[in-house]
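These notes open a run of structures that come right after.
Nothing in this text is a laboratory measurement; each read-out follows from the coordinates by a stated rule. Values in this document were obtained by computation on a predicted structure and should not be read as measured data. Cβ atoms are built from the backbone, for glycine too; each structure is taken alone.
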Structure P
Amino acid sequence: MSTNQTISLTFRIGNDLEINRMGYGAMQLTGKGVWGDTPKRDEAKQVLLEAVKSGVNFIDTADSYGPETCEKLIGEVLKPHYNKLLIATKGGLERPGPGQWVPNGRPEHIREAIDGSLQRLKLDQIDLWQLHRIDPKVPVEETLGPVVDAVKAGKIKHVGLSEVSVEDIKRVEKILPVVSVQNMYNLGERKWEEVVDYTARRNIAFIPWFPLASGPDKMKEKTGEIAKKHKATHAQIALAWLLKRSPNILLIPGTSSVQHLKENLKATEIKLSDEDFALLSE
């Protein structure tokens, strides 16, 4: 495992859209089970506005969050700020009910998902559209047909993937450029190390979802010692570790609380030593 010595807090998506590496994931701005609208709509609006006020310029969402309600909220609240934001969304999952996620890679569904996201987000072009899951029932080449068309039509600028292997990425790269990968990755779950390193070599953004998983008890002990040393929270240390892990890692910790948002953003101020990093990485 490699680590970058000089940490940059910015990254260029697709080598042209520079954003701050500490972003915001909006999934929690929904109801229980990521189903329905948020029961605390006013607070959700405050979280989005505070994120932008604090310098966040990368907002991650998906058509399946709600479904649809999260994109509508972002379109309603953040449209006046779009000139300084990169809004990323995802498509390719259906939601039969709370907590249920079913891949749908049929071209007609993907086409509708793209057009629906554009409408709900109030965008003329999606800066970053990501395939939420590869549907094992549909060849990915077929799934991405409408995406290629949307790129040519100017509806999508850049394309990313989620929960994919290196082989998956290489297969898709034969169809169109991949600028981001979202896989589950955190201190306690690191099965995608190979993907982190592959994307780093290719200058592809790696966006960990579930970045604040606490991991096993022994990890909590290590995190606790280092958190005490830096006068930080466990979450801040977990995020700081990810920032140091690789320069292409973009963070999108989600929260429905302004207080937690502010705490998460302070992770960029923590400078882990190589010794700290090695201890956490054991």
Structure Q
Amino acid sequence: MFYQHAENISDTLKTAAEQSGAQDTGWIMHHVLDSKELSFEPFGTIKLPSIHMFGIDLSITKHLVFLWVACITLIVVFAIVSRAYRKSLVPKGLSNLMEIFIVFIRDEVAKPTIGKGFENFLPYLLTVFFFILTCNFLGLVPYGATATSNISVTATLAVCSFFVIQIGGIWKNGLFGYFKGLVPHGVPILLVPLMFVIEILGLLIKPFALAIRLFANMTGGHMVILSLLGLIFILKSVVVIPISVGFSLFIYLLEILVAFIQAYIFTMLSSLFIGLAVHQH
């Protein structure tokens, strides 16, 4: 259902770009949105397999390919790090870099926001952080694509966080105790049903906010860079080249920082929501 809704949003954006009639700007949406081909212009494109089963579109898309690339990259990197630790307990190079991130997520994110029992949720938080960070960086390399600028990807990550939050709260407080704890103490009995509905809606809004925040931030930065470069061709003047390229490089460097920040924010908010669910008092 999430994927069908995300595909409808993608189709709507493409239709809007086509109906705008702006041939000078349509290429921006082409580079930002998902597609069924890998573009290596000016060298050509690679058509990706189109798969349909039981009326469901299971075609391989550009963003799916880069999700696989992110997974393979992380497996290879941590396999190297694990092998390095088996040889020596003193981290060096890549192992040292990974340890910095792991210790940061453990001591500055999971432990302060979850508190007692944070170790149970640390593997998930580390997985989410490194996966989002890798996907973000893959969108900054030549011919790369940012899978986290796809609403279906961010929605899936948010749904994973949603289930971890609920499972953590139920595991700690029990099924009845968890949902009972959603209603603040001291609320008049007549307002309990209303407050319960509001709190349930709050549980659903949290993953929605996680998905939209990551999707919007990763999409917006790329559109700004492409728009600035597009000014050269739209205005058809060499005068704007230094300005467009200069500002594009600045936004590109800013995007590197945003890649870290968005991975951190998604992980931190997921950890915070887990802490609120586990420790309801």
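A value of 3.2 was computed for distance in nm of label points 7 Å out along Cα→Cβ at positions 36 and 244; which of P, Q is the source structure? Label of the originating structure: Q. Of the structures labelled P, Q, one was used to calculate mean count of other Cβ atoms within 10 Å over residues 148-155, giving 25.8. Name it. Checking each candidate, the match is Q.
Computing helix-only ellipticity at 222 nm (-39500 (n - 2.57) for each DSSP H run of 4 or more, over all residues; to 500) across structures P, Q gives -23500 for structure Q.
When relative contact order in percent (Cα under 8 Å, 6 or more apart) is calculated, the result is 19; to which of the structures P, Q does this value belong? Please list the in-between numbers first.
On the way: P: 19; Q: 24.
Traced to structure P.
Say we calculate distance in nm of label points 7 Å out along Cα→Cβ at positions 68 and 116 for every structure; which of P, Q gives the highest result? Largest value of distance in nm of label points 7 Å out along Cα→Cβ at positions 68 and 116: Q.
Upon calculation of Rg/Rh (Cα atoms, Kirkwood Rh) from the atomic coordinates, which of the structures P, Q produces 1.03?
Numbers: P: 0.95; Q: 1.03.
Label of the originating structure: Q.
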